[in-house]
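Laboratory data are not the source of any read-out in this text; all were calculated from the coordinates shown. Because the structure is predicted, anything quoted here is derived from the model rather than measured. Cβ atoms are built from the backbone, for glycine too; each structure is taken alone.
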Structure 1
Amino acid sequence: MSDPGRWMTIGEFARVSRLTVKALRHYDAEGLLTPGRVDPYTGYRYYGGAQLATALRIGLLRRAGVSIAAIREIVGDPAGGAHVLAAERARIETEAQRALRSLALVGSLEQMVSADLPVRVLRIDDQVVLWRDGRSESDDLDRTVARAIEDLLGEAAALGLDLGAPVVGRYPAVLAGPVDFGVGIEATPDVAGAVHLPGGLFVAVEFTGPVSLLPVAYHALFTDLSMRGVDAVGPVREYYLTDPAEVGQENMRTRVAHALPTSACATGMGQTQS
C-alpha cells in the first residue's frame with residue numbers, strides 16, 4: 001500500500017491506481033483529478049496517496065460507461081451528486097434490459113424479415129399537434145427520441161391534452177451523422193407551440209414489435225415505393241399506436257408512413273390495400 005504522506009510521480013500513481021498516464025492527464029484537463037503538486041520548474045505532476053480513492057472512483061465510473069460530465073458532479077460533490085449516481089444507475093439498468101431484449105430477438109430475425117408485411121395506401125388528415133424538434137447522432141437516435149417523447153408527454157399532460165392520442169415522429173429517410181427529427185401529439189389550435197402537420201396520401205406499413213426492429217417495416221415500405229417508381233426521400237413518419245409502458249416493447253404497434261404523390265397511386269398495387 002502506498003505511503004499517504006509521500007508524493008508519487010504520475011507514472012507511479014498510474015501504476016497504483018491501475019490507470020494510464022494518458023487517462024490521468026485527461027482527467028486533469030477535465031478538472032476531475034488534478035495533481036496534488038506540480039513542480040514549478042519542470043512541470044512534473046505529483047499525486048498524494050489520499051487521491052487514490054478519487055482515482056479509483058473515477059476509474060470505476062468510466063468502466064461503467066458514466067459520462068465525464070456526470071462524473072464531475074459525482075466526484076465534485078459526493079453528497080449532492082448522489083442523485084446523479086442514482087440516475088446513471090437507472091440508465092445503465094435500462095440499457096442492459098434493452099440489450100437483453102435485443103439478444104432475445106436475434107433468433108426470430110429471419111422469420112420477421114421474410115414476413116410479408118401488408119402495405120396500404122392511406123389518406124391522413126391534416127392535424128394540429130404540439131410539436132418539438134430535436135437532433136441526435138444516428139447511433140443514439142432511439143434513446144434521444146425516447147427522451148424527447150417523454151418530455152413531450154410531460155408537457156402535454158401539463159396542458160391538459162389527450163395523452164391517449166398517438167404520438168407521431170418525423171425522421172429523414174437516410175440516417176447519417178447528426179439527425180434532425182421531430183415528435184408531436186394532437187393538440188388544439190389555441191395551445192402555445194402547436195403547429196399544422198399536413199396530411200395527404202401516404203404509403204403505410206403497420207408493425208408490431210420493438211422499435212429496434214422497425215427496419216423490417218422500413219424495408220417493406222421502401223420496397224413498395226420502389227415498385228411505384230417513387231424515391232424514398234422522406235421525411236418518414238412513425239405513428240406510435242400503443243404505449244409500450246402498457247403493452248410492452250414486444251407488443252408495441254407502430255405505423256411507418258411515407259408521402260405518396262397522387263400520380264403514383266396506380267403503380268405497383270400488387271399487395272397494396274387501398
Structure 2
Amino acid sequence: MTFRRITPEALRRTHANLLREHHELNKQMASVYLAVAVLNEIIGEEWVTRHILPGAKPNVLALDETDHLSMAISHTKIIDLAEVLYNLQQVEGVDTCVDRMRTGDIEASLAELALGRMLFIHGIEFKYVTPIMKKGHDYDIVVKLPNGLFACADAKCKIEGQEFSPTSVENTLRKGRKQFPEGEPSILFVKYPYAWDDDPESLAILRDVAMKFFRTTKRVVSVKYYVQPILQEGGDVRQRLGFKEFSNPVTRFGNDVDWRLFNTPNNLATTWLRIGNFPDGVRE
C-alpha cells in the first residue's frame with residue numbers, strides 16, 4: 001500500500017486551514033494538529049485514531065493526558081513521527097516500513113525510521129528493502145558505505161521499559177546475523193531504551209557485548225547502538241538522537257577497517273524540514 005507524498009506547499013495549505021478552523025491554537029498545538037494531519041495522510045486516519053488519539057489502545061505513541069509533562073512527551077512523539085515520515089517520504093522503499101507500522105508493529109518500525117533519519121541527516125545513501133521472508137535475505141536497509149561498498153543493514157529494537165540484559169542483546173545480535181547473506185558486508189543497528197543511557201556501566205557492557213560478538217562473525221562488519229531520549233530542557237520537551245559505533249577488527253572484507261558511518265557532520269539544521277514550531281524550517 002502506498003501513500004500520497006506531501007509537498008511543502010500542501011503542508012503550508014494544511015497549516016493555514018487549521019489556523020482558520022481553530023483560532024485558539026498556539027504555535028505548539030498548531031504543530032501537533034499539523035502532525036496529526038500528516039499522519040492521517042501518510043498512515044491513515046483509522047490507524048491514527050486506533051493508535052494515537054484519546055482512547056487509543058496502550059502503545060508507545062498513544063496520547064497520554066495524565067499530566068502536563070506526559071502530554072508534552074506525547075506531543076513530542078507525535079510531531080517527531082510526522083517529521084520523520086515527511087522527510088523520508090522520497091526514500092526508496094519507505095512504503096514498506098510504513099506498511100509494517102500500519103499492521104501495528106510500531107516500535108520496530110520506529111527503530112527503522114530513526115535509523116533512516118540518522119542516515120539521511122548525515123547524507124548517507126540508503127534505501128529500505130522489502131522483506132522476502134527468506135533466511136539470509138531478510139534485512140531492512142541497503143546502505144552505501146564511505147569506502148564505496150554497499151552493506152546490508154538491519155534495525156533491531158529493545159522495547160522501551162525493558163530491563164537491561166546483556167544476554168538479551170547478545171541474542172539479538174546472534175539472531176540478526178542470520179538475516180544477512182554470506183558474501184556481503186553487513187551492519188546491525190540496535191536501538192536501546194533511553195533509560196539504559198543513564199547508566200555508564202550499561203554502555204560499557206554494550207561495547208563489550210559487541211566486541212565479544214565480533215569474535216563469532218566475519219560477515220557483520222559493525223554494530224551500531226542508537227537511542228532516542230526524550231529530554232526536558234527548561235520548559236520544553238525535546239527528542240534527541242544518540243549513537244555509538246563499533247567496528248569488527250577482522251572481517252571478510254578487510255581487517256582493521258574503520259566501518260563508521262557517522263563520522264561526518266550532522267546536517268540536521270540544513271537538510272531536515274521541521275514540523276515542530278511550523279512554519280519555521282520548512283523550505284521549498
Structure responsible for 3.8, with distance in nm of label points 7 Å out along Cα→Cβ at positions 41 and 145 calculated and labels 1, 2 on offer: 2
Comparing distance in nm of label points 7 Å out along Cα→Cβ at positions 57 and 193 across structures 1, 2, the largest value goes to 1
Comparing 1, 2, where is mean count of other Cβ atoms within 10 Å over residues 17-24 highest? 1
If P(r) over Cα pairs in 10 Å bins from 0, in percent comes out at 6, 28, 35, 22, 8, 1, 0 when worked out from the coordinates, which of 1, 2 was used? 2
